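J.: In what follows, structures are represented as structure tokens.
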Structure 1
Amino acid sequence: MTTTLFSSENIFKLFSAFIAILFSTSIQAQTPKGKLFIIGGGNRSDQLMSQLLTVSSLQKKDFIVVLPMSSEEPDSAYIYFKKQVEKLTPNPIVMLNFNKQTNSNKVLVDSLQKAKLIFISGGDQSRFMQVVKNTPVFNAIHQAYQNGSTISGTSAGAAVMCEHMISGNQKLEPKYTATVDNIRYDNLETAVGLGLIKNVIIDQHFLKRSRYNRLISGLVEFPTHIGIGIDESTAIIVRNKEIEIVGESEVVVLQNPKGITKAPRNNAVGLKKLDMSIYYEGQKFNIK
């Protein structure tokens, strides 16, 4: 019996193999070679920063870029980082303080993309995104991450890592408060972030400022996401889907909210079940 190459069975097999290859290639293309080192704010010990440099795998020719656009005092944010880190590595440390006039400058953007370590300072995450959103700077950060660079940030620089970024403001409260004293739906203000980590909401200064209410509010708005609260002097290292904790304090993870209900008055929230985990230095967990 002779088998023809173009039988329906063979065509189906060839088509299935092609789809499998195409899907595999697509997944590989979306998997970044770089790492994220996300710090929850507060004091950054030399040990923590040494761990950042180790994760970044800096070679002699590599350089570090500081992006201080979140800060009201960008020069101070840069100098503080530089004074600490230059004691720990001989690699050059430069500041690229982009604004709306320079965020399309090809020379500066190319330099950013070639940096082996990119550090985003604390301050106001919304101020940072106003400068980089929909610009070549945004694309350069993503390309650097895809190519193998480490992207790091502290406080506001941690918040911007997400696709749904906590801005720090409440829709139902006119004045800013560091600690949210309620859980209400349609109250937490979020905005577009860098989106370097998907399906995750990050909050910072977490235990120090008791930000459970704020992160729970985030999960009410995005129930399929994982809420990660990083305390001060502590960081998470993101290697694709694996997360490792380093630093002096803990990381709180909230996920899988069940039975969310919304009261017809006062924007109150009901929640029947929520998974919570707490991790310390050296421990790891995986995200979706």
Structure 2
Amino acid sequence: MSASSDYTPPKIWIWNKESGGRFANINRPIAGPTHDKDLPIGRHPLQLYSLGTPNGVKVTIMLEELLALGHKGAEYDAWLIRIGDGDQFGSGFVAVNPNSKIPALLDRSGPSLIRVFESGSILTYLAEKFGEFLPTEAGARAECLSWLFWQMGSAPYLGGGFGHFYAYAPTKIEYAIDRFAMETKRQLDVLDRRLAETEYLGGSAYTIADIAVWPWYGGLVKGWLYEGAEFLQVQEYKNVLRWANQIGERPAVQRGRMVNRVSGEPSTQLHERHDSSDFETKTQDKLTPEG
């Protein structure tokens, strides 16, 4: 590994937007809204504000799985939040998620509005609300939630670490790429060893643990994230590949992966979802002027 002495950290860090790389226009060291903008409200009980990133896909898969089981109360409007344009810093969005990250959910089914933010929290909320994909037996529930929180803790290393320095950083830093590639491969090995023992992460049943982990690590081994599959030699992880393919064949997963997606083949994109028929009519051709 080559060493570099080009940079010495200053005594006090000062924000320099010019060093922010691809996301310099939206990253900043302070919270709160940057502009006033109300969120749209549709006709369904659940209002989702999101983008088809791995974190956003978790929730749309969950909602489509609930609908596939016949839970009509899981009907939802999915509104597109373009994070590259700073939509997450609008006053309406910040009121739902003060952390200004997608996804964010409003539940309008009760006497008062309930806001839910952070993807793992949303999955747990929906699982408990509808009684699906979260075991009730103590041991099985603990196993499921352990893998759910494992994903929430590992995502910064995969997305913010490996993904950032491998794909997005303005300067390729050997140490950073090596460090996060090593950790990503260790995490894949954790998953591969677990999935050698069980069909799904929580055991024999498909749960919110799988729904949370699949968009990240399933997407990685399928070659959908950062073009990093070959770099990380993901073909080594046979059990993860088996699991990723198995989940990817679920119709609800295929639908959920389309919602709020703005990249890839047009036939795979559904910018906004307001009805199940939208999968046939493709709402990317019917966006509101603000979208």
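J.: Matching task: 194 is the computed value of volume of the Cα convex hull per residue in Å³. Pick the structure from 1, 2.
T.: Computed on structure 1.
J.: Comparing mean count of other Cβ atoms within 10 Å over residues 134-141 across 1, 2, which structure shows the greatest value?
T.: Checked 1, 2; max of mean count of other Cβ atoms within 10 Å over residues 134-141 sits with 1.
J.: Then there is this: One of 1, 2 was used to compute distance in nm of label points 7 Å out along Cα→Cβ at positions 86 and 270, and the answer was 3.2. Which one was it?
T.: Source structure: 2.
Read-outs throughout are calculated quantities, based only on the coordinates presented, and are distinct from any laboratory measurement. The shown structure was predicted, so the numbers you read here are calculated from the model rather than taken from an experiment. Cβ atoms are built from the backbone, for glycine too; each structure is taken alone.
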